Structure 1
Amino acid sequence: MEKAQIGVVGMEVMGKNLALNIEDKGYKVAVFNRTGSKTERFIENEASGKNFIPSYKIEDFVNSLETPRKVWLMVKAGFGTDAMIGQISPYLSEGDIMIDGGNSHFKDTERREEELKKGGILYAGSGVSGGEEGARYGPCLMPGGASAAYDQLETIFKKVAAVADDGTVCVFYIGERGAGHFVKTTHNGIEYAIMESISEVYNVLKNALKMSPEEMRGVMAEWEDEKLGGYLMEITVDGLGIIDPDTGNPLIDLILDKAGQKGTGKWTSQSAADLGEPVPTIDAALSARFMSAKKEERVKASKLVHGPSETYDEDKDIIIKSLRDALYGSMIVSYAQGLALLRAASIEYDYKLDLKEIANIWKGGCIIRSKLLFPIVEAFERNPDLINLIFDPEFSKVIGDWGMQTNWRLAVKTALDLGIPVPALQASLTYVDSYRSAFLPANMIQLQRDIFGAHGFKRLDKEGDFHIPK
């Protein structure tokens, strides 16, 4: 029997759609799932009549692959991934390749690579972004790990990956060890920040301006231009138009306001803290999800602690324009924080990340794909060593534009005056204000630290370490 060129493990939504994508590109694909009935259902339904080899035992699955074997894991991160590696690896041989396409922590990826290397197995931690549709028709792929593995996977990856509007194939070898998964985690942190920023604008439109979902949809549809256009804006506009078939009401009004999360946003904040890189918009977005989960407590608190009226009674067009600029600014800052984090990680972990190419492949397939990424790529073309987007002349001009800043501040101020929380929009603005401040009050913190803990401080007028005179 003819063997498969690649195998996919995990027949949940992402795994089976990725397998279909690979098969569409002319490959014979082996498939396996720990629960055999899921493999059976896949073969009988979506894969019917297609070029797949199903297996119900791991040994049979491995034996159905051409050598060197290529095994693409699409299973739950953490224990699930470790367990599957432990079951499959004894059947693999030197030179075989294992790809982890899940949302794994970069340190887990590096540990697994070292363990598998002892048996001569190549390990590639590859971020996969794009959700169900991306997996099926073209995701953004962020492969890291052994370059020898990528060299053998490049052709398949390039056929499977999305193609951006400008023809960019959305896959690029990110770097050694855990680089691919670190970049994917940071991608998700940016995703958290942009989603929260959009949701805050929605909240102001809903509660301050009392707009219906259809009215909000019309406003946001007009914003989908060269500045704000992107996948997350597209699905927001589409989502606002969905009507619940059972009630005839807008679906958005029926969804419980408790946001879930799988951990990648938390990892982004934790990694930033480890590296001393400020990412306050991402942090705010993460905290907002934690706060949303406290639904029962929030309902109780709403009856005990009262605030100002949420209704905005002045010119609605002014606040709508202000919200647009606030969202634009927050989106820029979300990308700026994520890319600055990648730069810091590249230095600390010696990943040698190419930020221009990373931004380039994010232009298609992934969740944070947007029109903003095109000028971001241009910024890194102008200066490959760019420390922060704010230092790029074009972006500094946008952020520093007084008209835009005035609107951004008005949007945040109005929300605060009305008692409507906008943590991400506010954090983004504060990030800009902090970053452009030649002076910050950290001297007071150093004074306090020396008083209570004799931690010492530097001086402006002298070299050396100092303490408060006794």
Structure 2
Amino acid sequence: MNKYEPVIGLEVHVELQTASKIFCHSSTTFGGDPNHHVCPVCLGLPGTLPVLNRKVVEAAIMIGLALNCSVARFCKFDRKHYFYPDLPKNYQISQYDLPIADNGYLEVQDEDGNPVRVGITRVHMEEDAGKLVHQGTDATTPYSLVDYNRTGVPLLEIVSEPDMRSPREARAYLDKLKTIIQYTGVSDCRMEEGSLRCDANISVRLRGSQTLGTKTEIKNMNSFRALQKAVQFEINRQIECLETGRRIVQETRAWDEIEGVTLATRSKEEAHDYRYFPEPDLVPIVISPSWIEEITRQLPELPDARCRRFIDEYRIPAYDAGVLTGSRELGDYYEECVKIYPQAKTVSNWVMGELLRLLNDTNSEIGESRVTPRQLAEMLTLIDKGTISGKLAKEVFGEMFRTGKDAEMVVKEKGLEQISDEVSINAVIEQVIASHPGPVADYRAGKDRALGFLVGQIMKDTRGKANPGLVNELLKNRLR
């Protein structure tokens, strides 16, 4: 790796959240019985004509603006020809030489935390293909079935420059891109449903060289983890080829998740292999400055800007702000809670700690949390009032997360109210002192650690319900 430098570019396909497909009225709803969300247009039956969905164009303009691209004033659709069972017309309506947006960028961090600007070559619109359902593995299936429900679902293809130099940078780029797209609301970017798909173009060269090596394209990566692992494997494979004198072939390779390897599938096509020509059934698109201005006004606050605002407005660390703005929904949750309970750092600690931990443990999204921002704020208020301790609050929060109940109800039902009555605590202190003369003598002899042991025994005897601050104060006074 010290001798060679990887060169990585990504092609990302994003399915848009429109109600109907890009050129017809068929539903884009995920799932459903095979071949039920189809019509003569998306099936490519003779005599049908496509009609462009305006919402797709508006979403493409919004993404172009969010990625700092230049939005074209004039663009067109083209026919991209290839022959595969999931493509009913034997061509795909896409964009070739005049995409809707180009020449953009986004910034990520490299392995050392330094900023890296990744160029966005182009953003273009196209229709999705269908889906092959194999009756076995790719290598052994005796036959495959075709589901055309996905055919004609609107796609944006976002092509990066080859500006990434490590698998981690590639993953950071895809993660940042996904976050930006989700902030705009044009796609849910669920990789498990295929609404975000990524292909990686990879080559290696001698470090310091400006000449690009022979590239391969990796497909079939359905997670961020798979992307990072596949890219790393392919880098290592190409380096081994160069070191042993074998030739690297320009080809398309598939990632085998089970074996952890990339496998050759076909030679890599060039643009001329697709016989692009302008789509004769669709007129070119003229985008006026006023249309761009209208969509610019609709752009939400994007992640980088929101992160900077969180740091300035809430005075929280950059790390906290980065985590909290990692998704639009999480940032919204945090801000709503801070409006009710204006202790910004305390809220960030709980959201980043207990809330995200429980969401990860249950494989849930923030939108599925049963604990609302109001409920979290009310629980934090109970801690401030001394009703519950910080330790007990974690138990209370866990029950709130499981049931959706308010904190006060959980505390009442489970009898978790903090003991702050001096008489009750003093009674327990006397019992602990009588039962542990050794640690008592140690503390009085100047061994401060013994105090912690005695406090622990008191908390144990009160099942963690005694006010820790009051316990420390009363115990020290008693042992003087």
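Just a few scattered comments:
- Parent structure of the calculated result 196, given that volume of the Cα convex hull per residue in Å³ is the read-out and 1, 2 the choices: 1
- When distance in nm of label points 7 Å out along Cα→Cβ at positions 411 and 451 is computed across structures 1, 2, the figure 4.0 traces back to 1.
- For 20.8, 69 (Rg and Dmax of the Cα atoms in Å, for residues 107-362 alone, calculated) the corresponding structure among 1, 2: 1
- Of the structures 1, 2, the one that -12000 was derived from, the read-out being helix-only ellipticity at 222 nm (-39500 (n - 2.57) for each DSSP H run of 4 or more, over all residues; to 500): 2
- Looking across 1, 2, the calculation of FRET efficiency 1/(1 + (r/R0)^6) of positions 171 and 299 (r between Cβ atoms, R0 = 41 Å, to 0.05) that yields 0.95 traces back to 2.
- Which of 1, 2 yields 18.4 [mean count of other Cβ atoms within 10 Å over residues 227-234, calculated]: 1
- Comparing distance in nm of label points 7 Å out along Cα→Cβ at positions 83 and 443 across structures 1, 2, the highest figure comes from 2.
- Given 2.8 for distance in nm of label points 7 Å out along Cα→Cβ at positions 179 and 195, calculated: source structure among 1, 2: 1
- Origin of the value 0.35, where FRET efficiency 1/(1 + (r/R0)^6) of positions 131 and 331 (r between Cβ atoms, R0 = 30 Å, to 0.05) was derived from one of 1, 2: 2
- Test item: semi-axes √(5λ) of the Cα gyration tensor in Å, for residues 219-314 alone calculated as 39, 28, 12, pick one of 1, 2: 2
Since every read-out is calculated from the coordinates, none of them should be taken as a lab result. What you see is a predicted model, and the numbers here were worked out from it, not measured in a lab. Cβ atoms are built from the backbone, for glycine too; each structure is taken alone.
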